[in-house]
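What follows is a set of structures to go through.
Every read-out reported here was derived from the displayed coordinates using simple, explicitly stated rules and does not represent laboratory data. Small disclaimer: the values here were computed from a predicted structure and weren't measured. Cβ atoms are built from the backbone, for glycine too; each structure is taken alone.
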Structure 1
């Protein structure tokens, strides 16, 4: 709603948030870096008046470089104390339901970061603690300091990183996986047919999956996936979300949108059931087109699963 995916439309975004409540979608996810504060302020316009209906999650850690040339990650207890106060102010609330460290800082022991986050729980500023893009080892270290409620990591048909050790660890410890970009940043929805039509500031232009090396592979994959969805009498987006939901009751996808029509389309995915044969067919389709490319640029990949 606030950055990375083309121009903002705050009026439609507010309408989308209100429609979400009407549909019973009450788990909302944001971060202080989304529009560098703008998204938290935007959400506050609906959050404050419906505080008892919404479970709000936000994240901290990414900071803008002084020359504004990019971001860096700071998971230090010192910065955490500043970040949480600013998020509370922008959201206009007293307590954040779920507070994530947006990545694992490679220069700060995760135990220190989580220890400082645990202090926020004691102070009543945060209810639950989460991590994002953490490895199984980091999850165990963090959970030993304070219970981790959720791990938010990218998970979709095209991004399967959490499967195996990470997901096994989450299930052993009773931690929920919150799957971001469950639609592969719109790729599996079959709506991005020409990457050159993306806005100039759309960050997907920087992603390997949208560049020439992998574009044809991914377009062919998506075309076949869309045909599968048509046979199932659903949209590709609904099929992709149903696939994520079918991976376990402890996995919650959080598809992002700034438009009511896509929100309503996504919400209908909860009524779509996939049988074992259909799941196997989808798996076989994915295996036909393995050259999907990395989900992030080389620099950003260095920050995930740490």
Structure 2
């Protein structure tokens, strides 16, 4: 029995090493929502059952923004640090299919696949319920959802719930720098990073994007938009940030040649495209840290 288990461990370790070498990050973005795809204010949910995965052009993305690359993906839910896997079903049950940049369904694996909803924003897109997953050990009620290509996920890990903690750069079979992640909260208070864009006349701009790289090295794309019903005011917002350094990358793009950049009211030393670091810690200054970008 010990020899058999050792063989399984060796096989999983080898698969993890191969996946690390071969993996690549998808384009586009993921985000959490409710069953019908309408966004929840600041991604704070009343119950774990309410949280669904969505993918493709995110809220506020311009029409030309690419969605997720077509293909089959695996997802997981962890605590914000990525150390504790919270998903409780086998990885093979957590597969989604993307076509034309939107989630079109889940992989039928004989009954354990996840519940889906109909996305009202991008029909015939589907949303995918994240349950089942355990409560987070994070005292602030924070969670992290990950998505990676099935081809980049170790095949030996599909039949099990957890491949184990980080091995050779993997977190339960996911390579952070080759994954898309998004954070959400079930109850709790707001803690987010909001990026705003302004033109030469000081008018605020929508449809402009940033790339957020989390504390683990995983990334996601966000766009500025307005939704008064959700208390979102022309911001590209990163929700439920965990403790540590978060990087916001601001590039030149259609509608904005980057000029001056301010972080929490402080002018950065240089102008133009750049990556700024926001440190989230116990001394977080209020609900939101603003990054203001002035376009030339």
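Results, tabulated for the structure shown:
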| item | result |
| --- | --- |
| With distance in nm of label points 7 Å out along Cα→Cβ at positions 158 and 278 derived as 3.8, matching label from 1, 2 | 2 |
| Computed -12500 for helix-only ellipticity at 222 nm (-39500 (n - 2.57) for each DSSP H run of 4 or more, over all residues; to 500) - originating structure among 1, 2 | 1 |
| Entry that produces 1.5 once distance in nm of label points 7 Å out along Cα→Cβ at positions 70 and 150 is calculated, selected from 1, 2 | 2 |
| Which of 1, 2 leads on FRET efficiency 1/(1 + (r/R0)^6) of positions 38 and 262 (r between Cβ atoms, R0 = 30 Å, to 0.05), largest value | 1 |
| Distance in nm of label points 7 Å out along Cα→Cβ at positions 62 and 78 derived as 2.3 - corresponding label from 1, 2 | 1 |
| Origin of the derived value -1.15 (log10 I(q)/I(0) by the Debye sum over Cα atoms at q = 0.14 Å⁻¹; candidates 1, 2) | 1 |
| Source structure (of 1, 2) for Cα extents along the principal axes in Å, for residues 118-205 alone, computed value 48, 31, 16 | 1 |
